[in-house]
Structure I
Amino acid sequence: MQIEETALPGVLLITPRRIADARGWFSETWNRAALAQAGYPLPDFVQDNHSYSAARHTLRGLHYQRPPHAQDKLVRCSRGAILDVAVDARKGSTSYGQHVAVELAAASGAQLFVPQGFLHGFLTLTEDCEVQYKCSEIYAPDCDGAVRWDSVGIDWGTTAPQLSKKDAAAPVFGDFDSPFVL
């Protein structure tokens, strides 16, 4: 398993090893012991989510779940490709408001670990895209929130993505009172 630190503290790019033969390939996408042995003890995950987006340039985000149900996420694209983004929303952080954006594709198997205190979103780069992610907390509707996708300076590669009503109406980052404190 290859583990790379990104420009934001705690956000990791994790690429599991694939073992291939004439039938295809096998990959171990999550191994708590291997990550801990490498010095990255990730949290316990309690919920798995799976989304499907039919159209290219569907944008989901920027989402967060506030305490006491803040979530760590381990995100992977299992069909197609996405631009996956994490934004530091921890008050007091030297990287507050900064983001990392990485392409995750089914072909590579790379995953992004997004810790609590970060906004998360992704843009589908292909049609018929599937994204799966592990969460360290169960979904709690009363703790759910979003920040407007185009208010943080992210180059999404499009100016007219397909959005949900919730995401289109989300407040801008400048008006966001973050519940996360470093």
Structure II
Amino acid sequence: MQTPIATTRSATGIPTGRLAIWWVVASEIVIFGGLLLSYVMHRIGHPEWAIAQAHTHTFVGAFNTFVLLTASFTAVKGHEAAEKGDGKKAAKFLYLTMGGACLFILVKSLEWTSEILEGYTIQANGFWAFYYTAAGLHALHVIAGAIVIFFVARDAAKGRNLQRVEYVGIYWHFVDIIWIFLFPLLYIAK
């Protein structure tokens, strides 16, 4: 079977899949960049937010940071396996990455349940509105990443489209980097 030419090259000489994922990442940087810049500007103007921010669960945020970093490690290992043509091994590592995404969402759900029960809702004040918006948007990206990783891993296990392991890894690392910015801003910078 012949691979369609549109999936093998672009005018730049970069495979179109890789080019596409970098365009997605660039557009997401604009979205998150605006959100984070807006948060920082509001945070500077509202020193009283430190009182609300003191009620975030820093240990839980740190644990989730560890989970995402570990999931990025397994994504890298999956890419290494795919580069060597070992689709089954790549799939195993991608399933571990997907497991990390699911664990992140589970922990985030428990954390939010606890905070909401304590009365820290999106309507409590400006800090909590930003907190739930930024962390929620990030969580949606984690969920989307887990779904895409599932389909890529399924194909990789059959030895198909192994180049997509790299592409989903690029996206996953972006999700990880966003959390590296969110964690200190929302949990540590009191």
Structure III
Amino acid sequence: MNHAAQAAKVVDILLADEAAMAQLRAVRTLALPDWCIAGGFVRNRVWDALTGQREAFASDTDALFFDPGDRTKEREQALEARLQAMLPDVDWQVRNQARMHYFNGDPPYRDTAHAMTFWLETCTAVGARLTVNEKIELVAPQGLDDLMNLVFRPTASGRKHYDAYRQRIDTKPWRRRWPSATFIL
């Protein structure tokens, strides 16, 4: 399947998911620069759809944005509170990627997609945003192949921080949830 077909499949999965669309619409109301919802938000839904899982896999919802003009934790907390008021059943985590390199020991990130290249695994480094025209745009700096083929592979950063990558695999319920997935160690 080529990239365009993969992207269309991911978009179709998200469009068919009422909860996902509500979350995308909620974050869109914040009018954040260079935003998306990423991580398990996309991976879990796609892998559940591809494997026929019927019960939703609960995880936090990672809303990312990039704004070097205001890198305060207080801003992130205020944004989380606004989202929590809109959708109180969602465990929101809002992070300005313009400040996250400080915590991760990486060089400064240029934008949200660049920040995602430093994530530990390829299949999780996929995000989605909703335009004002209700179109879903994907942010996939590592591509979509591993996501669509149920492959859990380390990024270059995941290889560099192998212990953290391995710990994620060992402590999360992913292998039980998706036994047909390939976990590259």
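Distance in nm of label points 7 Å out along Cα→Cβ at positions 47 and 71 was computed and gave 0.5; which structure, I, II, III, did it come from?
I
Taking 1.3 as the value of distance in nm of label points 7 Å out along Cα→Cβ at positions 79 and 127 derived from one of the structures shown (I, II, III), identify that structure. So the calculation was done on I.
For which of the structures I, II, III does the calculation of helix-only ellipticity at 222 nm (-39500 (n - 2.57) for each DSSP H run of 4 or more, over all residues; to 500) return -27000? Don't jump to the answer; show the numbers that get you there.
Numbers: I: -1000; II: -27000; III: -13000.
Structure II accounts for this read-out.
Each value in this text was obtained by applying a stated rule to the coordinates, not by laboratory testing. This structure is a prediction, so every number in the text was calculated from the model and none was measured. Cβ atoms are built from the backbone, for glycine too; each structure is taken alone.
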